Structure formats: C-alpha cells, structure tokens
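Novice: Presented below are the structures under discussion, each in the form of structure tokens.
Only the coordinates and a few stated rules stand behind these numbers; no lab work does. What you are looking at is a predicted structure, and each value in this text was computed from that prediction instead of being measured. Cβ atoms are built from the backbone, for glycine too; each structure is taken alone.
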Structure I
Amino acid sequence: MYPFYALISRLKYIDRWALMRNSERENVMEHSYMVAVLAHALGVIRRDVFNKPCSPEALAARALFHDAPEIITGDMPTPVKYHDGNMIRAYREIEKGAVRTLVGALPEDMQGEYDSLLSGESELVKAADKLSAYIKCLEELKCGNDEFKSAADSTLSKLRAMGIPETDYFLDNFIGAFSLTLDELKL
C-alpha cells in the first residue's frame, strides 16, 4: 500500500496565513488549485501572447504539487521562512527531505515523474504563487481587512520586480477584476 495520494489529500488541513487575521480562511489545497490556474494562464500568455515555447499543462501540473512538501513541514510563515540566509538554507534542506519522503510513498516506477514535479523549479510557477498571494490580499482588502494592506503592497512590488513579462501582462489585464463584486464583473 502506497500512501502518496492519501498524503496529498491532507493539503486541505493545512491553513495558510497563520500569522494574519483572515476574513476567509485559505488552505494549501485551495491555494494550490489557484496557483495551477494562474500558472496555466501565465503559460498560455507566454505561448500565445509572446509566442514563446511553453507547455501550460506542464506548468499547471507542477503548480498543483508546488506546496506538497508542506504536508510534512507545515506552512512556514513568510517572515519566518525568509528571516535570514541560514533559515532559508535550513528550510530548503527540510523541504528536500520532505520531497524524498513523499516520492518514497510511491511505487518505484512512478517516482521519477513525481520527483520531477516536486523538485523542479519554474519561474512561472513562482510567479503564479506570488500572484495567488496577491489575489488573497486583494480579497481580504475587499472584505475590509486592512491587515493585508502591507502584504498587498509588498507582494505587488515583488511581482513587478520579478521582471517577468507574462506576470506584468496578467497584472495589467486581469488583476483589476479581482477587486470587483459579482455584479460588477458583468457576467
């Protein structure tokens, strides 16, 4: 018996934004879905708007698993995770161990695929992860939760500083709609 998928299903029990007062709780499974949607969108923008080779489907798959190690590590708050270089290096080693544990929870002939998904890096998935955080901030601000104001400003600055054309395109063309009500979206 292999527990990999049972472990993945537990992402729904890991809350995000633990140090902040939330109007709406968000768990890692919900976050991972949104990151997959956004990574796919950034991939489509790269491929269809900027005419660069890209597989949006591969980005979406990688994004679905980008926080899977948190099943073992929990969701480390950003101020702690990125406190200093020593903490960053230590956490990366812990994440690598978590990936090894998760991959080991699969039959050997499936491990290569998931090792690649869990270990690989992608600038567009990282951007999608930041976009998801920014969207969460906008949603909280829309609910009147000013606790997310500083996080929103900081996250937007980091997104712009990434210098990724696909992210800038998304911000310029889509992000404004996240501040609208359902009636304002004019379905």
Structure II
Amino acid sequence: MEEIGSEGLAGRLLVATPLLGDPNFRRAVVLIVEHEVAEGTLGVVLNRPTKIPVGQVLEPWTELVTGPSVVFKGGPVAPNSALALALVPGKDEPLGWRALDGAPALARLGLVDLDAPPRLLAPAIQSLRVYAGYAGWGPGQLRSEIDEGAWYVLNAEPADVFFTEPERQWRDVLRRQGGDMALVATYPDDPGLN
C-alpha cells in the first residue's frame, strides 16, 4: 500500500480492512469516483450486487450492462438514485459519458449520464455497470478513517469495476497485492469461529 497525499484518490480503490465493522462496508471494495479536498469524496462499492435486474429499473440500458446484469448497491447515500460507470475504448468521448478525473490507470473509465439515450452511447461502450446509491465522505472524513486503519488504499485496475464474481473481489484484490496483503485475504469471515 502506498502513501497518499490529499490528491490522487480518484480512480483508486478503498478496500475495507478486517477491522471495519460498519455493515455497509464490511469487506467492501470501493472505487473513488471523485475526490476534492474541500468538497469531500464520492465512491461506489463495487462488490455488492443486488437481486434487482437492471431491466426492472432502467430497461433501456439492459443490453449494455456487463454481467451480472443486476443493479449493484453503490453505497448507503441516496440509495434511490442511480449512477453508472462505463469503459469506453479508443480516444473518443461520446456524448453522455465523462472520464473520471485524475485516474490515469482507468483513463477510459467514466460516469454515464443515465438520462442520455442509450443508443447514442451503445457503439462506444465496452462495459457498463449500474449502481444504486453511493458512498460519500465529507472533507477530512475519509483521511481520518484511513488513518484509523479502516481502509487500505490500493491501485485499481480497469477489470475491478466489472469483476464477474463480486463475492470473491475483496479476497482477490488483496491477494494480487502480495506480501502481508495476501495474508489479510485469508482472514476468516468470523474470527470467533477460528
């Protein structure tokens, strides 16, 4: 895990440490979508699929969604609102898509305007995922949680957003770090049963 300054969080992963007790974030993998020191931080939980098919709430987007074709629970803030992330190959910036700021490793990942007609974006989108709600932190709040040991801050890979087996994502992201992080991935769900 590398040190982070006040910049450089957009496009990074927050991976919950085993010490994080909040049920909203237990074993969560969160992608930081926006980070402004004065405004706060917005992220989406990547590994919380619901049982709600995308077609039930955003039918026009169904054909573009990367499997599993369900809405993911992006976090506890504004759970009745939706946002989407899409991977757009090439250099074009299609209407209705905005690249994540300051995320060089995820240069072609961006937010989708779900009010835009899907047919405009369809030719440009390689992968898409829809989230209900998001995770949010006020100015300084996330830095405090990181300092308290609640989160590991790790580099993201484009495949993290569209991971096909969300129930394994927490372990897999930690394992690929190697060393002590790979050991943390073996931490039991309930240490009391160990």
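Novice: Identify the structure, out of I, II, from whose coordinates mean count of other Cβ atoms within 10 Å over residues 63-70 was calculated to give 22.4.
Specialist: I
Novice: Assign the value 16.0, calculated as mean count of other Cβ atoms within 10 Å over residues 135-142, to the correct structure from I, II.
Specialist: Structure of origin is II.
Novice: Going by relative contact order in percent (Cα under 8 Å, 6 or more apart), which of structures I, II comes out largest?
Specialist: Sorting by relative contact order in percent (Cα under 8 Å, 6 or more apart) in descending order puts II first.
Novice: Identify the structure, out of I, II, from whose coordinates Cα extents along the principal axes in Å was calculated to give 50, 41, 35.
Specialist: I
Novice: So helix-only ellipticity at 222 nm (-39500 (n - 2.57) for each DSSP H run of 4 or more, over all residues; to 500), computed for just one structure, reads -18000; which one of I, II is that?
Specialist: Answer by label: I.
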